[in-house]
Structure 1
Amino acid sequence: MSSLHEAFGRARLEGRAALIGYLPAGFPTVAASIDILRAMVDNGVDIVEVGLPYSDPLMDGAVIQQAAEIALSNGTTPADVLSVVTGVAATGVPTVVMSYWNPIERFGVEEFAAQLAAAGGVGVITPDLTPEEAGAWIQATDRHSIDRIFLVAPSSTQARIDVVAGATSGFVYAASTMGVTGMRTSLSGSAAEIVARVRARTDKPICVGVGVSTPEQAAEVAAFADGVIVGSAFVRAVLEAGDGAVAAAGSLARDLAAGVRTVTSHT
């Protein structure tokens with residue numbers, strides 16, 4: 001069992017969903033991103049998602065795009081991303097990378113998997129890589145014990161869900177709605193529906209992202225999912241806080257962690 005699965009197991013024993021917090025590496029600086037992510041961990045984030053900044057982020061909304069642009073303008077490289085993983089993984093919390101496929105391919109598929117494992121990373125979310133095109137990635141991640149995380153969406157057919165769940169070794173990432181990431185005033189009912197459809201096909205953890213930003217929304221998702229993914233809300237908190245970014249991210253993590261604890265998980 002990987003440390004990622006152990007984190008879900010611990011949350012399940014507590015009768016709740018796991019809280020997953022996202023921030024791009026290098027935002028607002030490499031050193032600051034480590035401090036912010038550590039503050040998120042200190043305040044209740046169970047699993048950390050480190051973003052690899054990319055110039056063409058198809059799935060990301062305006063807030064995360066802005067953070068990625070700041071990170072790239074700072075000269076953040078994949079090597080810097082791996083250093084952030086090292087700094088966060090030292091807390092003992094499972095640390096995964098979210099990356100589009102092009103940067104991994106350019107870095108070298110085998111080399112990225114090997115270096116991520118050496119840095120203490122345990123998994124990678126690849127939003128634009130389909131299982132059918134992931135042969136080399138599947139082999140490399142198997143060799144280095146890195147969990148693969150693929151995505152499903154409300155439009156996914158049962159056949160597509162089966163393919164994604166079969167290729168996934170970490171958790172199935174269920175996008176709550178069609179479209180890009182970003183904070184929303186309310187969540188689509190399709191979130192619970194897609195989770196139910198995936199749960200009927202696999203016993204792997206299912207986590208919901210895209211649009212979760214408040215403790216109330218986190219509680220709503222925690223009632224039916226194994227994990228609640230929050231990204232844009234953390235990025236916005238950092239953007240608005242300036243020098244108080246570490247404290248702001250920690251405060252938001254604390255509120256969201258309380259939110260996932262207000263309901264009893266389905267598990």
Structure 2
Amino acid sequence: MPEIPDLEAISGFLNRRLPGVRIERAQAIIPVVFRVPKAEFEGTLGGNVFGQTTRRGKFLLFDLKSGHKLVVNPMLTGRFQYLGPEEKRRAKTCMLLTLSDGQELRYSDERLMGKVYLVPEEGLGQVPQFAEMGPDALDESLIEEVFAQRLRRHNGMIKSILINHRFVAGIGNAYADEILWVAGLHPYRKRPTLSEDDVHRLYEAIRSVLEWAIAIVAERTKDGLVYEEVRDHLRVHRRGGQPCPVCGTRISEITAGQRITSFCRDCQK
């Protein structure tokens with residue numbers, strides 16, 4: 001699932017290429033992912049011009065000259081490609097935009113779980129989940145005091161809270177594992193047991209881990225969008241059985257509800 005580092009890298013890549021580029025033709029190829037009628041989607045985008053690409057939580061938002069926003073929630077397997085028209089299309093290519101710079105912007109989705117919306121600028125509240133999202137995990141207004149206040153509203157396990165978009169937006173399963181490892185917090189620990197120092201370490205870990213990962217992923221994608229998510233830099237997530245980089249203890253891995261949780265039983269007691 002694309003998370004903040006992945007989407008930041010994608011938006012950065014596209015912002016160096018798309019602003020001012022005209023969409024010569026828009027194709028809604030696999031209707032199930034679209035939350036806008038095919039004719040409206042293709043008619044509104046055709047001839048339109050890209051502005052900036054931004055991110056909020058796990059959504060990518062493409063500004064358009066018409067005042068509309070193309071909003072994409074990639075969910076688990078949504079992927080973007082920016083490449084020449086001669087390149088073979090992937091089997092589950094859902095959206096294809098032919099651009100005036102000679103390239104194509106494609107969105108494909110192996111499980112067809114993602115969602116594509118087209119709304120006026122003031123219509124973002126119509127997008128499911130968007131209005132109910134908490135502050136973005138990297139929002140400058142999310143100072144530590146606000147973070148702690150929001151955290152106190154939840155009583156469940158800390159990892160479940162961390163990936164709840166109503167708490168903070170943009171953190172998914174992979175980076176939740178990394179954040180909790182850096183913070184030294186067991187993923188199944190209940191929130192009411194956290195001390196003020198625990199909360200401070202968690203807040204600091206969110207910022208440090210995401211900023212660290214954004215730099216790595218952006219460097220890996222500066223010359224072209226990679227189809228598979230960049231995950232080989234992660235130190236704990238999906239490293240079950242390998243030694244913890246800090247203490248050498250074998251990393252534990254638990255699967256529950258189709259979600260893999262990886263952690264060090266020594267560093268995260």
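Where a number appears in this text, it was derived from the coordinates with a stated rule and is not lab data. Only a predicted model underlies this, so the values are computations on that prediction, with no experimental measurement involved. Cβ atoms are built from the backbone, for glycine too; each structure is taken alone.
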Item to check | Which of 1, 2 yields 3.7 [distance in nm of label points 7 Å out along Cα→Cβ at positions 46 and 230, calculated] | outcome: 2
Next on the checklist: Taking distance in nm of label points 7 Å out along Cα→Cβ at positions 174 and 190 as the criterion, which structure among 1, 2 has the greatest value?
Outcome noted: 2
Checklist entry - A value of 17.1 was computed for mean count of other Cβ atoms within 10 Å over residues 62-69; which of 1, 2 is the source structure? => result 2
Next on the checklist: Given 56, 36, 31 as the derived value for Cα extents along the principal axes in Å, which of the supplied structures 1, 2 does it correspond to?
Outcome noted: 2
Checklist entry - For relative contact order in percent (Cα under 8 Å, 6 or more apart), which of 1, 2 scores largest? => result 1
Checklist entry - Taking FRET efficiency 1/(1 + (r/R0)^6) of positions 78 and 246 (r between Cβ atoms, R0 = 30 Å, to 0.05) for each of 1, 2, which is largest? => result 1
Item to check | Comparison of 1, 2 by FRET efficiency 1/(1 + (r/R0)^6) of positions 6 and 86 (r between Cβ atoms, R0 = 25 Å, to 0.05) - largest value held by | outcome: 1
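A value of -8000 was derived for helix-only ellipticity at 222 nm (-39500 (n - 2.57) for each DSSP H run of 4 or more, over all residues; to 500); which structure in 1, 2 was it taken from?
The read-out was computed on structure 2.
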